[in-house]
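Asker: Structures follow.
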Structure I
Amino acid sequence: MLIVTHGGKFHADDAWAVAVLKVLFPAAQIVRTRDIATIEGADFAVDVGGIWDPATGRFDHHQKGFSGARATGVPYASAGLVWREYGGACVSALCATHIGHQLSDEKAREIAYGIDTDIVQYLDLSDVGAAKNAPGGYGLSAVISGFNPNWLDEERLGYGADADAYRLGQFGSAMALLTDIIINAVKYRVGAMLAVEQVRQSQPLEKGQLLFLKNGALPWTQVVRKEMPKVLFVISHSLAENRYMLHTVPVSQDSFKARADLPETWAGLRDADLAAVTGVPDAIFCHNGRFIAAAKSYQGAHAMALQALDAVAAGLPGKS
């Protein structure tokens, strides 16, 4: 199988598109060229060739009259065109390989849509000039652009087979980074989906104001925010660090503002200083922002949680 994309400078949209196809067709050969005969003979032509026809593996958006766009109006470049056609299959394949879980076609498409909203559309926006380096000067498009040879490389390499090999290697490095980003995006979203029931079944304490999670890596905030309005604090076991964390519950996804903060007197303290204030011998730290603290044992974290709840009930500093 042959995947062709254009030579010369590459962008995040064509690197993403080829990375997706390479996930699905790992044995495929990748050629970067503008040679018409090679393009016409390819199984997939990405960002080159002047044709958009998914049925024949053609995913270009540069041709005159192209007006493909999402329902939101965000235009397609090659990343979005390939993801629109193969995003669900890519999500399914990566989920099976990296998580060992089989997704339904509907759920895979739902996750692919979320990744398009969060990542892919910005690569397309940058490529078509609708938003420079979206989002931000060191957004993903800008990072991938940095894999291209710069003028010093051009002077060193000149023109010929060595230069082509170097550029292909850099394109491969960009693809590898994007593949990792796709894998992480899939793992995050599938993990969040699978975590929902575990969070719902976790142990409520102190008349529902405190929740205990046996695995601190579970993504819990969305479920707690939406479904557990009484919960003020969460204790979780960090298996990786073998300690117990005490969390506040943020009021929204994009804010550190919490339903209730940890006590003001704990802010920024560590070890013996925090132990002296809390009376908890194995207290480890409290963040200066008062949204997270830790103890070595469950008993220590629970004792700190009770103090935080008492402070909220008494209206002491720390209540939001």
Structure II
Amino acid sequence: MLIDKPIAELRTYLGSSPLPKDFDRYWDESLAELETIPANVELIPAAFQSPNAECFDLYFTGIGNARIHAKLLRPVNPKGKHPAVVQFHGYSANAGDWCDKLNFVSAGFTVASLDTRGQGGLSQDLTPVSGTTLKGHIIRGVDDPDPKKLLFRSNFLDTARLTRIVMQMDDVDASKVGAMGGSQGGGLTLACASLVPELNRAVSVFPFLSDYRRVWNMDLAKNAYDEIQYYFRHFDPTHAREEEFFTRLGYIDVQNLAPRIRCRVFMVTGLMDTICPPSTQFAAFNKITSPKEHVFYPDFGHEGLPENSDRIFQFMLDMLK
């Protein structure tokens, strides 16, 4: 069964969504704005501790002066500077359990796991916007006169700030920091890699937040993307502003950010994925010009993938060599 383009076409597909004319300036100005905001990093010992890990609740200030939370774990008595991995979670979830990260700590990594603002964790969402905020984060800010009010702009910048905080830690080797995540976390990983070119490597598993118009054209604006369908039905029922809508979303489309990536990338795609269609993932992958690898699971969709965690762990461990 084929739910998307044939694999030969997927390998050359470059996306359907528009690229805003001022896209690079938008992100250059956004990064410059972030630099003007003091991070005010705070580390608080967590209630959860482990014999091999020091565990902290990490807070920092992001765009809009929101306080952002992440879970930070680092090896007990590390031997000099060591690698680190920054993790991003799926849509609506949170940073996850502490014990899920101990495999990397045991291998000598510092681990930082972000709570995406306004979702299931402890991060604040303080950005005021005009227009609807129902019923999802993709469309939050899409009707505001200022395109910099898009919520995922803030989320993308949070990934960059957390990564730089980790890179600046005294016991972390800044040249050996990787990022990883699946679904929304996969999209955030690509955004992070694009905004932090010094990143060593990135793992993106069936990334969300890519090629919004393609999702719409495939009639798959459902599940995680259902807010697109909701928006048109309630706020633009004749699609009079369709081009404007997708162009605005172009600022937070990771396939548009992908050409900025400079690190090594490992992407994983289930070819039966009806949540984040394969073509939307290939749209981002095909625009990456740095060293990259793409693993396909022909019979799997947006779900747990056999042996995938082992591959990712080994990919990150290679930084130790």
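Asker: For structures I, II, calculate relative contact order in percent (Cα under 8 Å, 6 or more apart) and state which one comes out highest.
Answerer: On the way: I: 11; II: 19.
Top value of relative contact order in percent (Cα under 8 Å, 6 or more apart), among I, II, belongs to structure II.
Asker: Any idea which of I, II comes out highest on percent of Cα pairs over 15 Å apart, for residues 6-61 alone?
Answerer: Checked I, II; max of percent of Cα pairs over 15 Å apart, for residues 6-61 alone sits with II.
Asker: From which structure (I, II) was FRET efficiency 1/(1 + (r/R0)^6) of positions 182 and 230 (r between Cβ atoms, R0 = 35 Å, to 0.05) calculated, if the value obtained is 0.40?
Answerer: Matching structure: I.
Asker: Can I ask one more? One of I, II was used to compute Cα extents along the principal axes in Å, for residues 110-253 alone, and the answer was 56, 31, 24. Which one was it? Don't jump to the answer; show the numbers that get you there.
Answerer: Details: I: 72, 36, 25; II: 56, 31, 24.
Label of the originating structure: II.
Asker: P(r) over Cα pairs in 10 Å bins from 0, in percent was computed and gave 6, 22, 23, 17, 16, 11, 4, 0; which structure, I, II, did it come from? Spell out each step's value before the answer.
Answerer: On the way: I: 6, 22, 23, 17, 16, 11, 4, 0; II: 6, 28, 36, 22, 7, 1, 0.
The structure behind it is I.
Asker: If distance in nm of label points 7 Å out along Cα→Cβ at positions 86 and 214 comes out at 4.1 when worked out from the coordinates, which of I, II was used?
Answerer: I
Asker: Using distance in nm of label points 7 Å out along Cα→Cβ at positions 38 and 198, single out the structure from I, II with the greatest value.
Answerer: The structure with the largest value is I.
Asker: Assuming -8500 is helix-only ellipticity at 222 nm (-39500 (n - 2.57) for each DSSP H run of 4 or more, over all residues; to 500) as calculated from a single structure, say which of I, II it is.
Answerer: Traced to structure II.
Asker: Now for a different question. Given a value of 0.70 for FRET efficiency 1/(1 + (r/R0)^6) of positions 206 and 222 (r between Cβ atoms, R0 = 25 Å, to 0.05), calculated from one of I, II, which structure does it belong to?
Answerer: Label of the originating structure: I.
Asker: Out of I, II, which has the highest value for distance in nm of label points 7 Å out along Cα→Cβ at positions 150 and 302?
Answerer: For this comparison of distance in nm of label points 7 Å out along Cα→Cβ at positions 150 and 302, the top structure is I.
Only the coordinates and a few stated rules stand behind these numbers; no lab work does. Predicted model, so just to flag it, every value in this text is computed and none were measured. Cβ atoms are built from the backbone, for glycine too; each structure is taken alone.
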